[in-house]
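Given below, in the form of structure tokens, are the structures.
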Structure 1
Amino acid sequence: MRFLLDDEQREFARSLDAMLTAADTPAVVRAWAAGDRGPGRDLWARLAGAGVFALAVPQAYEGVGPLPVELAVAFTELGRHAVPGPVVETVAAAVLLADVGGPAAKEWLPRLASGAATATLLLEGHGPYALDADAVDAVFTVTGDELRLAPGPGMLSVSSDPARRLWRPRPGGELLASGARVAGAAERAAGWAAFATAAQALGTGETLLRTTVEYVKQRTQFGTAIGSFQAVKHRLADTLIGLEFARPLLYGAALALAGDAPDAGAQVAAAKVTAGEAGYAAARTALQLHGAVGYTQELDLSLWLRKARPLRDAWGTPGACRARVLAEGPAGSGDLAR
């Protein structure tokens, strides 16, 4: 498959990159981790104004989607800039509500598309936590075939990334819908969450690699930049190859979602495991080549380092994704199991 972004999609990526660069996202991430939601909410509003969340909302509910290719473009940029908050979960909640339909969709989808409301999501079978449940307007939960609006954030748990606050929502809450349609919609929403997380992981890995390349050109040993050492070049080349191998799988999954392909779930799983592992490998490379300075929280690099592992495991661990590829994917997909 040969896939190239068109001019409009590339310009969308450039505009998001410029906006997020100007927003000083490292400062936003640190504020979010400290419990100051103001800068993050302001950034959320700007992302909504750029149409990021409308990409997952159907036109019938004042969105422009679903447009998975554009979502891949957007979430790669969000990963590059370490944007905090439940952006993935908002997209997944939009997919869930659109599939379920009814009053809940009419009430929430236009608000999610415009940025007037924020949401997070907890789906049975996809982990016990709702990301940043204390910082959103709605916590949607699906248990069995029941969709509910949770009564509150619940109990906080510890994450390796301070900007990813994990909550166990309190049980119960308002019943929004029930039945087989809810269970099917939840499974589809989980697939879109895995897809968006794969894009985030790819973008995170790209920033880690770029930052590391810049660093090894400056750091010297024995009067020579360490970037000239053959072992360092090989490590960086391996990291680049891993990220570049993930990119076509991500866009292949986007096309599969756009066309409702029968193997879309397996393609998303392949993209998720490949991008997640590539992003995590980029983090390990960055940490090793930065040396002791890489461990310091004062260095902005730490904001991306601490995201790589959670993104690898969120919405589909490597093992779960490989199992799905092997079970549902085409012949020859066994390489992903290694």
Structure 2
Amino acid sequence: MSTRRQLPEAPYLAAATGRKPSRIPVWFMRQAGRSLPEYRELRAKNTMMQACFDPALISEITLQPVRRHGVDAAILFSDIVVPMRAAGIGLDIVPDVGPVIDNPVRTAADVAALKGLELQRVSAVSDAVSMLVGDLGEVPLIGFAGAPFTLASYLVEGGPSKLHERTKAMMFADPSTWHALMGLLTDLTIAFLKVQLDAGVDAIQVFDSWAGTLSLADYRTHVLPHSSRVFAALADYRVPMTHFGVGTAELLGAMGEAGATVVGVDWRTSLADAALRVGQKLALQGNLDPVVLLAGWPVVERAARAVVDDGRLAVDAGAAGHIFNLGHGVLPSTDPGILTDLVALVHSL
């Protein structure tokens, strides 16, 4: 385990650990790239997979939104499928489609053929983290990974899916194969996050992007034990750990039990209501609707002020703190100037 740098004044780390920050911290999911012209210029010369395995590109793209927007945290530029690629799974990120798997995992034999993370294949990630820790100064660096369920969904479906039919069919019809797959992916997620933590990231976030497709009962039976093992395995690092999903209003209480210190909330649920649903002394992150950023500054300002007020109500209702963020990732068509102005506004409140 590396010696972790100390950033006692960082607003993001204060809010994430139940201390009073000097200002409301703000960062954005998918801030590293997406809407930035300087990112698009780099990506025009490199595929997504090339960028995710090049330390210099990872570092530069991670730094771009920090330089431009003055956000309170950087999130490592990567993708949730990187550890699967580094475990020998054939896949690519297809523009305008998303991750596409060469050979989807559908049977017990398919699961048995899966391998673990090859550490040498993610050396670019650890090298980039080491570079960033030096370059970011007092700005915390967030590492991340996909949660086992979301990784399983891509593997079983073969790519993005709206209904996750094959994933849920395996889960319901063949629970032994399902839990074997989830166990392997849990090990993969833990290993990938440990690489980032050992290299020096200051916090982590686990993205369970597709968990909202499940009922609470199914989530508790088929997913929660595996997600809980991820957070339990990393607890000794003593860094803030965020648990985030989309469409997870009914799951927030269970997600809060998994062992994270921060629960991400999408735009469908008020932060004050989320504080009651989570029901534990955890910080909340969120939750401006990303589409609001396309509606012009007067609308953005009103909505941002409402989120900040809602965050205060959440703290009054028992949340340990509030980190301002979107309810999902920055949309590619977002005007970067709006994001910069939004950061300044939140800092002024």
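Every number in this text was worked out from the coordinates using simple rules, so none of it is lab data. Here the structure is a predicted model, which is why all the values come from computation and not from measurement. Cβ atoms are built from the backbone, for glycine too; each structure is taken alone.
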### Query
For relative contact order in percent (Cα under 8 Å, 6 or more apart), which of the structures 1, 2 scores highest?
2
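1, 2: which one has log10 I(q)/I(0) by the Debye sum over Cα atoms at q = 0.12, 0.25 Å⁻¹, for residues 109-196 alone, as calculated, at -0.48, -1.23?
2
If we compute distance in nm of label points 7 Å out along Cα→Cβ at positions 93 and 213 for structures 1, 2, which one ends up with the highest value?
Largest calculated value belongs to 1.
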### Structure from which -14000 was derived, helix-only ellipticity at 222 nm (-39500 (n - 2.57) for each DSSP H run of 4 or more, over all residues; to 500), options 1, 2
2
#### Entry: For distance in nm of label points 7 Å out along Cα→Cβ at positions 21 and 157 computed as 3.1, the structure of 1, 2 it came from
2
### Message
Can you rank 1, 2 by distance in nm of label points 7 Å out along Cα→Cβ at positions 29 and 285 and just name the one with the largest value?
### Response
1
### Query
With volume of the Cα convex hull per residue in Å³ derived from the coordinates and found to be 134, which of 1, 2 does the value describe?
1
